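Next up: some structures, all given as structure tokens.
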Structure P
Amino acid sequence: MSENPDTPNERTTLDRRSYLKIASGALVAGGTIASVTPTTATSSVTNGDIDSNVEATTATPDGFQYDEVYDVVDDLGMDPSGEEPIDDILRENLQSNTKLEFPDGTYRVTELVYNYGNGLHDFGMVGVEEGATMLLDTPDSATQNPGAMWLSVGGASDSYNIQYEGLRHDVTDAPEAPGMQINVDDGLLVRDVDHHGVHDGSKGPFIFGVLTDDGSGLVEGLRAPDGAPDGSGAVGVFVHQYTKGDLEFRDCHVGGFPNNGLYESSKSTGTVTVTGGEYRNNNIANVRLAGSGGTVRDCCVVIDDAHSSSSFPTNMRGIWLFADDATVENCDVSLTADVASDGAIVAAGAGTTTIRDTRIRIGTDDTAAMYAVKPKSTPAPVVCSGVQVTGDANHTGSGYPGSAPLRAFGRPNSVFESCCVSQTGTDRDGILLQYCDDSTVTGSGFDVTGDAVVLDHSDDVTQRCNSTCGASCASPSCSSEE
């Protein structure tokens with residue numbers, strides 16, 4: 001089974017002609033679009049010394065045009081007891097310019113419901129009282145297609161302004177748990193969604209996409225901490241392969257998935273920003289960015305419990321950067337499980353990868369805290385500024401692999417500045433530069449059991465103002481179970 005869940009399922013590819021229009025650059029047709037637009041806000045952090053302006057996505061449904069607003073119980077007759085399915089009523093009311101409000105109750109879903117490829121716009125499903133729960137009780141007959149979606153909306157070149165907010169999903173009894181997907185040109189707003197129960201489905205619970213260059217979206221407060229069974233191939237949150245716009249994930253919690261936690265498709269050309277939240281014990285990658293210019297900021301990433309399946313590969317990375325010119329900023333990353341891993345942070349994209357003011361604990365033997373691999377295209381540097389590494393990982397093998405927590409390979413002109421490395425395990429170096437000519441290590445402190453800086457086929461490397469007389473490095477502040 002592949003590490004890369006990039007193959008769309010049948011439900012994802014409904015109305016493929018609409019996707020082809022999007023892929024060829026078709027413009028949004030008509031309508032008033034309430035964009036989820038980036039606005040500049042000052043970043044304030046508690047760990048580290050960041051003092052800069054950052055782009056933060058703000059979203060409001062105020063610009064959405066809801067001509068009809070229904071209480072789904074009083075106005076539409078949905079059963080809030082969880083006894084009678086709501087499928088037919090929901091299907092009939094998946095209409096543009098319509099908002100469906102769900103009061104406290106349990107709403108049973110037994111069939112797949114969709115309005116996909118038809119230009120749905122200005123549509124909302126909102127839990128207006130705490131406890132509004134979608135009971136996903138789809139039988140095997142409804143989910144014959146692996147990865148079936150109980151709700152599919154958007155997906156056409158004139159689909160925009162879709163709101164999904166304040167709803168709880170219950171998949172504890174679903175024999176083949178279905179997912180949901182919302183893909184729009186612009187105006188995606190998903191907030192305060194709690195996915196409860198182990199997702200016993202072959203794919204995963206969520207697919208989101210922003211399908212035009214100028215489009216934007218926000219997913220905020222989404223929680224899926226219960227994961228999925230090992231070997232199932234389920235992805236926690238999948239960013240659609242045709243994503244071209246800006247999509248921010250803010251304060252989300254995703255844990256325990258066997259095939260990536262938050263995963264941006266390698267075919268995506270959009271920009272994904274991950275701000276805050278927690279990503280815990282997801283196999284392959286907890287957060288994986290592709291596209292261009294992606295950022296992971298203020299996040300907690302923890303790997304302290306290993307996945308294991310004979311039918312699925314195990315490689316538990318913390319943050320995996322395939323995005324060009326990606327940035328990791330003010331994150332806490334802890335990798336302590338006894339598990340195969342390329343590293344706590346793995347940089348594989350083109351362009352300059354920047355990692356700043358980030359704290360990493362590495363307790364997994366022969367594993368890097370940060371590993372910048374050689375890009376497939378033009379070699380480009382990695383810049384580590386204010387990165388602090390602690391831990392007791394050992395180097396148990398021979399040769400360079402696994403010998404240092406900070407490693408760059410095929411990355412000339414790389415920069416390591418104001419870093420702090422403390423490694424108490426056996427035979428651990430500080431920084432390993434391989435084929436990294438003209439790089440710089442400056443103003444950094446080392447307390448390691450091996451060598452502070454090791455050069456392998458790396459010429460003209462500048463080293464200045466570094467200390468090897470001990471270092472007091474900050475550890476991640478969020479490694480324990482909350």
Structure Q
Amino acid sequence: MASIRKRGENSYQITVCTGYDSSGKKLAKVKTIQRPEGYTDKKWEKELKLLSAEFERQVETGQFLDGKITLNAFSERWLKDHAIKQLSPKTIHAYRNLLDGRIIPSLGHIRLDRLQPIHLIEFYNNLQEEGVIQNIKYTAKPELIKKIAGSGKRKGYLSFAKSVGVSDKTIASLCNGGKTTQKIADKISLTLNEKTNDIFTPVNDRDMLSSNTISHYHRLLSSMLTCAVQWQVISSNPASRVKPPKVEKKEPKNYDEDVVAKMLLLLDKEHIRLKAILYLVLFIGMRLGELSGLEWKDIDLKSNTIQIRRASQYINDKNKQKDERVNAKDPKNPTSKRAIAISPVITKILKQYKAWQNEQRLKVGDLWQKKEKELFGDDYDNDRLFTKWDGSPIFPDTPSKLFQKFREKHNLPPLTFHQLRHTNASLLIAQGIDITTVGKRLGHSTPATTMKIYAHALQRPDREAAQKLENIIMNRKAKQKKA
């Protein structure tokens with residue numbers, strides 16, 4: 001049974017015995033609580049009994065946490081009792097990688113009540129050191145280059161690339177001293193029935209983490225320790241007294257009007273599927289997950305509107321087999337659920353794409369969504385816009401890979417798929433569309449978010465506004481002077 005002892009004027013200590021150690025010493029859990037102001041003796045006596053009983057229950061069921069718990073043990077409780085209930089599966093997966101990769105090996109043994117700001121400072125400094133990333137790459141040995149060469153360079157690259165299932169650019173790069181990943185090196189070695197180290201030389205690229213990546217570690221630690229304070233495991237958050245490396249703010253890259261116009265001309269000669277994907281992101285500015293999660297029921301081709309209702313995500317977890325339908329989730333924030341007006345050109349392209357998809361569905365026949373129907377029943381129909389050949393949902397990064405192939409094929413300037421979203425926003429702002437409307441179309445939580453991201457794009461309309469005002473006033477002045 002719990003015992004209660006008064007310590008000081010308004011401080012009380014509750015003790016629960018948990019047994020004895022091998023030497024016969026009594027083991028106990030202790031919790032200190034403060035009497036709130038304004039409580040009468042009778043009210044406080046009743047409250048104290050309730051708190052004591054609850055504390056005893058927590059100790060007996062193993063739910064009580066105190067500052068003696070290690071960061072490693074607390075992280076597991078935080079994931080189970082907080083993260084799983086509050087965060088998306090993808091965020092939890094990313095946090096587990098941060099914890100298992102560097103946080104727990106470096107700090108996991110430290111008790112929370114002994115975790116100091118200096119521990120975090122040293123941890124962040126270590127992450128900034130060169131060599132913290134052990135990035136193994138592979139270069140081709142002369143024996144492999146001879147095998148690749150064949151009859152003539154270009155012909156040899158193409159035939160060899162086709163035989164091993166990689167791009168000819170990768171093979172050309174290897175023959176010119178370039179590096180490749182272990183996955184590609186193993187794939188080539190397996191095809192040639194050779195050991196990887198017999199035809200490749202491993203190279204250790206010793207890189208350092210960026211300040212942006214280190215800030216992710218800081219945010220995770222700060223979030224966990226904030227919970228520890230709220231749960232009264234520790235009295236203060238050491239992460240709140242530490243500044244992580246400053247993240248350099250970079251202006252988002254985007255294509256200008258000329259490059260976009262060139263893209264649209266090139267897309268006229270591409271497959272309707274790729275055309276639909278890139279038109280949607282250029283004209284609507286959808287996030288990658290939102291695009292992959294689109295379903296036909298989200299689109300009204302009569303009223304020319306698209307509803308953003310979900311985002312698709314894929315978690316690369318080797319221990320779990322999940323289908324993409326399970327990984328459909330709500331968009332990034334509440335305001336990301338939105339209705340967006342689309343132009344007639346988008347409606348026309350979507351109609352063409354739907355006709356093509358219907359033809360493909362007929363060709364595939366009973367194989368369309370066969371695996372999903374075996375798992376979820378004959379009524380299963382995901383209705384996704386963009387699918388694999390058999391009607392199953394595409395991986396969320398498929399549009400990004402298709403864009404990069406298209407970009408490289410036509411020698412367009414380097415740009416990520418997400419930066420096509422920036423392109424959409426920058427072009428809207430350049431045309432004088434107000435920031436609130438731009439933010440709503442993009443699904444930003446507040447106009448301030450849009451302002452922060454696209455401050456650089458706002459400079460051009462701002463200069464134009466200043467010039468227009470000068471023209472109006474100075475022209476009026478000149479007219480009055482003549483009069």
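All of the numbers you see were taken from the coordinates with simple rules; none came from a lab. In this text, all values refer to a predicted model and were calculated from it rather than measured experimentally. Cβ atoms are built from the backbone, for glycine too; each structure is taken alone.
For the reader, a short list of remarks on this structure follows.
- If FRET efficiency 1/(1 + (r/R0)^6) of positions 363 and 467 (r between Cβ atoms, R0 = 35 Å, to 0.05) is computed and equals 0.90, the structure in P, Q: P
- Identity of the structure behind -15500 (criterion: helix-only ellipticity at 222 nm (-39500 (n - 2.57) for each DSSP H run of 4 or more, over all residues; to 500), calculated), options P, Q: Q
- At a computed 2.6 (distance in nm of label points 7 Å out along Cα→Cβ at positions 123 and 139), which of P, Q: P
- For 41.0 (mean projected area of the Cα convex hull in nm², calculated) the corresponding structure among P, Q: Q
- Identity of the structure behind 47, 38, 29 (criterion: Cα extents along the principal axes in Å, for residues 203-394 alone, calculated), options P, Q: P
- Which of P, Q yields 12 [relative contact order in percent (Cα under 8 Å, 6 or more apart), calculated]: Q
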